[in-house]
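Taken together, the values in this text are just the output of simple stated rules run on the coordinates, not laboratory data. No experiment lies behind these values; they were computed from the predicted model shown. Cβ atoms are built from the backbone, for glycine too; each structure is taken alone.
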Structure I
């Protein structure tokens, strides 16, 4: 996903540099304009295909992690494992429910201190991933609508800049998602192989 975003940023920069506000295209032939437009559209299509593929894989992983986490900490969950899939498809609620599932999984996958005493779990990887995901999702919608509604060359140029900013945010969100996934998977493996209690 991040690679497709990088390609989209490149295509956006190419389109952006051909536009000089409301003054029109500068030093660009029609062939260059058509080429930049075709590249920008291709980048958008690649992002869509990549997003769908990554979403399917991530949600499948999310479900497997939720199912495994229930074995490690059955008392940590408010809802059944099916919510690890269904929560992503409820409009508006999907900006919150998957986060609650992730928090429950993180808590269930965290080992306790060796003395068995409860302690405060750090959820910053979950919060970072989810915060970036929500911000990116909302900003992408805004930037996409701005691009669709743009009429003048100045508006197109501004919209392209917004879309590029959204793509950069998306790269950060993808990196945070990878970090969250790697950490959660490692936590579950450690708890499953070495038991629920950590070292003193």
Structure II
């Protein structure tokens, strides 16, 4: 019997929106066991991701939101593995800025369960960073994958198109900070944190704005 686990791949590239381009390092997450897994946010390098699959079956390719640095390699990885690409439909306009003529294969919806390696990841719709941002809660391993909704030290950026600061604060307050305090937060960029470490700072974030 194999043990389920979370694996991280860090890839580097660029994020582009509203006429600007920035260098970024992205976390790509593999969740599963020795037989099957899901890929969360296939960023920048399909080769780097493929090299870590080790012949495991890819159940799904899950995009936490539609920014180009999180979805860039989704179609390529889907072609190589045969796995479907999943994304919330509210981020379709952002997806279309990066990929034309190839849509995600299925929608991610609030409350949906994604099964892998005998576990269920629950989809939490957490708009704010983008209209279709989602987080993936995995109680079996005591963690949540937050994309760009929540980071160590605060909420994701909301200063660009399709984003809204009050909305992301509402999402974090009502969808994430209600999780158990020891829940590990696996972010889209940077280091892990926990729900308990971030919860006390909510009022500071609101006062600070974004």
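Here distance in nm of label points 7 Å out along Cα→Cβ at positions 45 and 77 has been calculated and equals 4.1, so which of I, II was it run on?
On the way: I: 4.1; II: 1.4.
Going through each structure in turn, the value belongs to I.
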Compute mean count of other Cβ atoms within 10 Å over residues 37-44 for each of I, II and report the one that scores greatest.
II
Upon calculation of relative contact order in percent (Cα under 8 Å, 6 or more apart) from the atomic coordinates, which of the structures I, II produces 31?
I
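Out of I, II, choose the structure whose coordinates give helix-only ellipticity at 222 nm (-39500 (n - 2.57) for each DSSP H run of 4 or more, over all residues; to 500) equal to -25500 when calculated. Let's see the in-between values first.
Working: I: -25500; II: -4500.
The structure behind it is I.
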Looking at mean projected area of the Cα convex hull in nm², point out which structure of I, II has the largest value.
I
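Can you say which of I, II returns 4.1 when distance in nm of label points 7 Å out along Cα→Cβ at positions 13 and 85 is computed?
Details: I: 4.1; II: 1.0.
Going through each structure in turn, the value belongs to I.
Which structure, out of I, II, was distance in nm of label points 7 Å out along Cα→Cβ at positions 149 and 181 calculated from, if the result is 3.4? Could the numbers behind the result be given before it?
On the way: I: 3.4; II: 2.2.
Checking each candidate, the match is I.
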